[in-house]
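Computed from the coordinates by the stated procedures, all read-outs in this text should not be read as laboratory data. Here the structure is a predicted model, which is why all the values come from computation and not from measurement. Cβ atoms are built from the backbone, for glycine too; each structure is taken alone.
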Structure 1
Amino acid sequence: MIKGIIFDFDGVIAQSVEVKTEAFADMYKEYGKAVVNKVVQHHEDNGGMSRFEKFRLYHNTFLNKSITDYEISVLADKFSNLVLEKVINSPYVPGVINYVKKSYYKYKLFISTGTPIDEMKEILIRRNIIKYFQEVFGAPNKKQAHVDIILSKYCLKASELIFYGDSNSDLEAANYADIEFVLVKNNNNQTLTSSYNGKIIRNFLDLL
């Protein structure tokens, strides 16, 4: 029997993946189109990875530059300024808000995202939906850690949870704990969609 549901946010609750893709492209445009293309491709293939990890990876790998924690925090603040209002104003994935409201009365609901936790909470508050979620998890902790806390703190078994996600990090976190995973298909995760053999949905309308 299902007792809890874990949701990623970008691409699962809000159609906000493109907002962050555009922000990464904008932040690396000074390094040329080839670098931007690599950044965008990696970002789209690793949607649930935190921006802190991405900035370090992109500088080290694509720019051959070392980067300090302070420099990463500066980039992260700039990124937040670029995306916050746009994410707050992004449309919902069709059917998801009614699914959340309906599920709220039956199950414990959680958010597990790669977005910094304070930023994620602000987004949920300003969208007036934070009340539906038992707890919100975000960066700097990784999704496997989110899952561990959910299982232990709320005395849940893996078999009592469903994880709705749209990225490799979501799938890996679900597989890590043997939680049922449902892939939410969108225009940015076609590679994952083509290789995934489990349940795939385009939106939540058919689940209502």
Structure 2
Amino acid sequence: MSTATVFVPEIEESDILTEQEWLLKSNWPPQGKWTYDDYCRLPDDGIRYEVLDGVLYKTPVCTPMHQECVGNILAPLVFYGNKRRRGAVYGARIDVILPGLATPVEPDILFIVKERLHIVKEKFILGAPDFIAEVISPITWRRDRHKKFEIYAKAGVREYWIVNPPARTIDLFVLRENRYELIGKYGVGETARSEVLPGFEVKVDEVCPA
């Protein structure tokens, strides 16, 4: 596990819908102007869409490896949440609206502590979850490590996990003075322990099996 350092991401995007792609769609707004109402008009075509800072992003269907890693965190987190009714757990696909930043974003896994369950609305989550975990892929890693990293910090997501299945690592970030601090980079043989959710922990080997 590494010592605490402040992580400053580079901004680089390659998975934004191109200008040519959205121009082919009738009545769609230009990039940078997308709203939640525009998002709700998108077709149910098997593609996962997100709107970050008014920009539309797309993600193809998840791979079996991705889904397995998500499930390996989701299951113990559900158990943790149910124990003593500590809060609520949600997995993709659920819309999370972060006003002024994301309308919406769809984290792989999120947790909301019981004191803040008022942000759970009928059709979406309105506000920052307390905990988010994203399982990166070759297509989404820039978004997860850069754009979402920045947005989650600005929104006030208190803890952010980035899970890398091929590398078999979990990077654990905690919000300190409006910036994420890397408090641990866990690998094979190690256990990632949440700071924001006391008592929640997972073994990297079990989350990202060989």
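Out of 1, 2, which structure matches 0.40 when FRET efficiency 1/(1 + (r/R0)^6) of positions 84 and 124 (r between Cβ atoms, R0 = 25 Å, to 0.05) is calculated?
2
Where is distance in nm of label points 7 Å out along Cα→Cβ at positions 68 and 132 largest, in which of 1, 2?
Checked 1, 2; max of distance in nm of label points 7 Å out along Cα→Cβ at positions 68 and 132 sits with 1.
Looking at structures 1, 2, which one was mean count of other Cβ atoms within 10 Å over residues 164-171 calculated from, given that it came out as 24.1?
1
With mean count of other Cβ atoms within 10 Å over residues 156-163 coming out at 22.1, pick the structure among 1, 2 it was computed from.
Going through each structure in turn, the value belongs to 2.
Quick check: -5500 is what I get for helix-only ellipticity at 222 nm (-39500 (n - 2.57) for each DSSP H run of 4 or more, over all residues; to 500), calculated from one of 1, 2. Which structure matches?
2
Using the calculated result 20 for relative contact order in percent (Cα under 8 Å, 6 or more apart), pick out the matching structure from 1, 2.
Computed on structure 2.
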